[in-house]
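K.L.:
What follows is a set of structures to go through.
FYI, it's all coordinate maths here, none of it is from the lab. Quick caveat: nothing in here was measured; it's all calculated off a predicted structure. Cβ atoms are built from the backbone, for glycine too; each structure is taken alone.
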Structure 1
Amino acid sequence: MLSLAVALAPATLAKVWTTVYRCDGVTPLEAVDPNHPTVYRDIMVGTRLVLVVSSDKGEYWWGRLLLSQEDAQYGELSGRGYVAIPANYKDSCLASAGKGARAIPVDNFEVVGFDIATSPSRPVLPGDWFVVDYYAEQVGTCHVGLYNNLSISLDVLIETLSFTHVPSRDFNGDTVVNLKDFASLASHWNSKADPNGPVAAFDINSDGRIDLGDLALFSEYWLERTGCGNAPQ
């Protein structure tokens, strides 16, 4: 496979990058600093994002979108429209990647994610090639690597997407932080909070009491959405 990839690789490789969107697939997730565009603002646990891999050229390309097993404790990548024979997330392969494009699951003792490749024999266009979903599972930092395999050395890192997950303010799980969540917080005002107790979720700063510190942190995510619709009842 490597020799085939090298043979097919053009003299000047395409520029390939990832854009991170909110769950609607339209609204970009903001970066912390314009000078570090792949380090994103903190998101709440339970947030769903959309990662789109794009290119400025229409040509054969083979790479990977991966999490280390350690990072996979915090975030999850998932494909769309899985078919078993041959294994492929067909709906994660967009039209510009050409018929025969592949998004193949990878899961071993080191990494999880996807092998992604445009069509080797059908027309490929510049534009959006692949789409993968991301889910913030627990508090912590998660890194997603985009790799190029069209080189002598496999898994050449193109970029690293960095996400930091903070405790959710969406206490009732309806995918939006609003008055219902504020009412839940207020109902436990000035309560002591055991980290393993039933009101621990409202102690956002983990100082053992639900007070102004938690209200300030709660307000930072006012009306922010974790998903694009109501959670199932």
Structure 2
Amino acid sequence: MISELAVIETNAIGSNTCIGEFAVIRKGAMIGSNSIIHPHVIIADGVEIGDGVEIFPGAVLGKEPKGAGALARTPVFERFVKIGNHCSIGPHVVIYYDVVIGEYSLIGDGASIREQCLIGSRTVIGRQVTINYNVRIGDSVKIMDNSWLAGNMVIGDNVFISGGVFTSNDNDIGQHGYSDELVVGPSIESGAMIGVGAKLLPNIVVGHNAIVGAGAVVTKSVPANTVVMGIPAKPVRTRE
């Protein structure tokens, strides 16, 4: 069922898809079959929604990044968004252009995903999580509520990031302007786990199956299969 109060500018809507009141679907958008678009959702031109997707009220898909003259980095993006089959997009989520999300993934309430991001399948992005530009996230990843991922990060498969984790990508805190070579976030390799409230500084690597303890401040790379704790984080044991 498509509400008479929705604004629909596209004919590319699959069968058995429901669109609620005051939703806005722009020309050039595509929506698959058996999807549910709740009231007050905005889907921009160039957005492709798969089958069996549910998008909750107030979500915006296809926001154009604009620097307003205040950013050191000029946003670079292509005008598309692709949401895989059977995803769930929570209330008031904002997904910028140039984002791909794999199938069966969950994006929690109020999350923000910037341009040039790739998110894998069966991945959970928690409530109020911020994912900045050019972040690569693998399959079966869990990023819990209120975490903040800096631009130019890579996260492998089967990673767990607990709530309130913060990352950084610029040790100079913007004093020397922006370049992709100098402004680089941490990399978290497959199977690693990051404890609640940890802080990861720029350009470090958390190795395969490593564990970062709660509240740790990681200033140096963590070897694979190593547990680190403290401020600054130091190795305390290896994983069997």
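K.L.:
Thinking of 1, 2, which structure, once mean count of other Cβ atoms within 10 Å over residues 169-176 is computed, gives back 12.9?
P.N.:
Details: 1: 18.5; 2: 12.9.
Going label by label, the one that fits is 2.
K.L.:
Which of 1, 2 yields 18.9, 62 for Rg and Dmax of the Cα atoms in Å, as computed? Before the final figure, lay out each step's value.
P.N.:
Details: 1: 20.4, 67; 2: 18.9, 62.
Answer by label: 2.
K.L.:
When distance in nm of label points 7 Å out along Cα→Cβ at positions 137 and 161 is computed for each of 1, 2, which one produces 1.7? Before the final figure, lay out the partial values.
P.N.:
On the way: 1: 1.7; 2: 0.7.
So the calculation was done on 1.
K.L.:
Relative contact order in percent (Cα under 8 Å, 6 or more apart) computed as 9: which structure among 1, 2?
P.N.:
Working: 1: 21; 2: 9.
Source structure for this number: 2.
K.L.:
Of the structures 1, 2, report the one carrying the highest value of FRET efficiency 1/(1 + (r/R0)^6) of positions 41 and 89 (r between Cβ atoms, R0 = 25 Å, to 0.05). Before the final figure, lay out the partial values.
P.N.:
Working: 1: 0.35; 2: 1.00.
Largest one: structure 2.
K.L.:
Among the shown structures 1, 2, from which was the value 0 of helix-only ellipticity at 222 nm (-39500 (n - 2.57) for each DSSP H run of 4 or more, over all residues; to 500) calculated?
P.N.:
Only one of 1, 2 returns 0 for helix-only ellipticity at 222 nm (-39500 (n - 2.57) for each DSSP H run of 4 or more, over all residues; to 500), namely 2.
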